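Read through the structures below before going on.
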Structure P
Amino acid sequence: MGKTVFLFPGQGSQEVGMGHDLFRQDDYFISLVNKASEHVGEDLKKICLKGPEKKMAKACFLQPLIVAVSLGYLRYINEKRINVDYVLGHSLGEITVLAAAGVIDNSLAIAIAAKRGQLMDEAAANCDGGMMAVLSVTPQEVQRLISSLGLQDTVVVANFNTPNQTVVSGNRSSFDQLSLEIVKSQGTCKKLNVAGPWHSPYLKDAYEQFKIWAESIVFKTPNIPLILNSTGQPESDPLKIKECISASLINPVRFTECMKYCEAHQVDTFLEIGPGRVLSGLVRANGFMETTRIYKVNNLRGVELAASELLAKK
């Protein structure tokens, strides 16, 4: 029998107006956003619903917002009692996963996301860093080109998203040189609209500060198997989970490895819970085709659609 994974998105999945139906009727969700607003000193409801987009893209605002929206829809999914075998987040989505798996509570997830975003913004302000997506070239070839150009100290692979899509992170001045070689290898590049070089050594200070800040936070044993980005494997040891979540600031997202684990363990249903539909596309690009059911739960209508189909098949 096939298994089910709840997926939670990270930065890049946002849009102005996300969670609009939750804002209209869900007092608990609004309380989460209010908590996030207190942490960052801004009216996040206003930013979420009206923008501007550039302001919402700041990590300190965006990260607690994405976590709040994802947890808002998750609450409705949980009320439907849909069986879940694994939970998996992409980058920031791992903070949502901690709450989804009972490692921490929802309020703490919001606090962690706010602190994480603040530290990432501070790190980005101290360097000219960014990220660039690379398509139609294998990760191995991207890494070979980085080494052959002598850029290994300024550019790293940050996201192993699919067999033919990676994201590099580092100093923007190195991207043009790398882009030329990637085009020669029949690939394409696209600079991403992000504030900094996420998942790279440029965030070392942010990692060290976050690790100190999180020392007193108690992580519980997850009540749902939690697949980590860093290993592509489930982890149940709270101390190991905390270390991996902290180190994710400087380590790559190995989403392809996570997908390989899901394939090997007969996963045939994914629910992407939160804003956007980025992860649904990545699941397809990792080889999960028509026989795999993928539900985009980015509004309350999506909750009802997923629940009606899945519960009907019980």
Structure Q
Amino acid sequence: MSSLRVLFIGGSGTISSACSWLAAGRGIELFVLNRGKSVDRPLPAQVTMLRGDVRDPVSRRDAVGGRDFDAVVDWVALTPEHVQADIEAFRGRTGQYVFISSASAYQTPPARLPVTESTPLRNPFWRYSRDKIACEDLLTRAYREEGFPATIVRPSHTYDKTLVPFDGGWTVLGRMRQGKPIVVHGDGTSLWTLTHHTDFARGFVPLLGHPRAVGDAFHITSDDVLSWNQIAGTLAAAAGCTARIVHIPSDVIAAADPDWGAGLLGDKAHSMVFDNSKLRGVVPGYLATVPFEQGAREIVEWHDEHPSRQQADARLDAVMDKLIEKYQ
């Protein structure tokens, strides 16, 4: 693995930062192409930074130069146009192209659990997911028709210490500490899979340069499954307070706030439990080891280190107040 030469497009995000650290730690020669604006997630010193805007063809060409790679990972591609630009830029210049899709692309709601990689892709509720599906379709055609070396990876809800796993971020934790009730969609019993970004990295990095990963798709998730009531309670315990939960139907939330509702109806409102057997067939021994109890403590500690990080979403806070007033 030490001989691998890998390019990350992005590399400083929630998921990609953990992968950057693990890849560099395992001796991969890692190049990171981004605009260099991340302050929350610094990269390892041994990473070669390529400053450029991936959406600007001239900027990207100047940054990458004539380099070839064993693997290229685009962490920030969202549309088929983004992926098509990558295909044109890296055709013949990489042994593997890894597209970061989303587990929300799977059939929503799923017809059966656990979800496997053969679960159909269909999400009529969320444009983000439909765009990811369209990207996958484009790459599948490119692999079939010209042998473009695509690998598709579908993360589920992956988090780090900076991210509270509720819409509005700190808003929910702040409300709980103030003794105010919070909104939990449905009856709070739907099951959800939260994956710590370091656990994701342990499944992801071994796929880089792996010949059996080319032309295939994998999801990488934890096996740590909690209800939304449990997630709220775990966060509250880490924050030293109590979760006063008001349950509100997801479609009612969507009517009050379409953006919040799209992420619920298109993803979080439905139980999602994953079978990682396929990944373990290529990455033997993969195991997610960070329970959400630990992750919740990291989230609270990070926000408490600097009160400036405790930024509530005033608009969403007001939406919650109105919904709670109606339903309590």
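Could you tell me which structure in P, Q was used to calculate helix-only ellipticity at 222 nm (-39500 (n - 2.57) for each DSSP H run of 4 or more, over all residues; to 500) as -14500?
Working: P: -14500; Q: -11500.
Source structure: P.
Among the shown structures P, Q, from which was the value 11.9, 40 of Rg and Dmax of the Cα atoms in Å, for residues 59-122 alone calculated? Spell out each step's value before the answer.
Numbers: P: 11.9, 40; Q: 15.5, 47.
Corresponding structure: P.
Where does the value 25 come from, among P, Q, when relative contact order in percent (Cα under 8 Å, 6 or more apart) is the thing being computed?
Numbers: P: 25; Q: 19.
Here the read-out was taken from P.
Given 15.0 as the derived value for mean count of other Cβ atoms within 10 Å over residues 43-50, which of the supplied structures P, Q does it correspond to? Please list the in-between numbers first.
On the way: P: 17.8; Q: 15.0.
Considering all the candidates, the number was obtained from Q.
Of the structures labelled P, Q, which one yields 1.01 when Cα Rg over 2.2 N^0.38 Å is computed from its coordinates? Present the calculation step by step, with values, prior to reporting the outcome.
Values: P: 0.96; Q: 1.01.
Going label by label, the one that fits is Q.
Just checking, which of P, Q has the largest value of mean count of other Cβ atoms within 10 Å over residues 115-122?
On the way: P: 22.0; Q: 15.8.
When mean count of other Cβ atoms within 10 Å over residues 115-122 is computed for each of P, Q, structure P gives the biggest number.
Given a value of 25.2 for mean count of other Cβ atoms within 10 Å over residues 3-10, calculated from one of P, Q, which structure does it belong to?
Numbers: P: 25.2; Q: 21.5.
Checking each candidate, the match is P.
To test your reading of the models, identify which of P, Q gives 3, 12, 18, 20, 22, 16, 7, 2 for P(r) over Cα pairs in 5 Å bins from 0, in percent, for residues 195-282 alone when calculated.
Label of the originating structure: P.
Which of P, Q yields 16.8 for mean count of other Cβ atoms within 10 Å over residues 27-34, as computed? Please list the in-between numbers first.
Numbers: P: 16.8; Q: 21.8.
Going label by label, the one that fits is P.
Of the structures P, Q, report the one carrying the highest value of distance in nm of label points 7 Å out along Cα→Cβ at positions 163 and 187. Walk me through the numbers before you get to the answer.
Numbers: P: 1.6; Q: 2.9.
Comparing P, Q, the top value of distance in nm of label points 7 Å out along Cα→Cβ at positions 163 and 187 belongs to Q.
Coordinate-derived values only; no laboratory data. As the structure is a computational prediction, the values presented were derived from the model and not from experiment. Cβ atoms are built from the backbone, for glycine too; each structure is taken alone.
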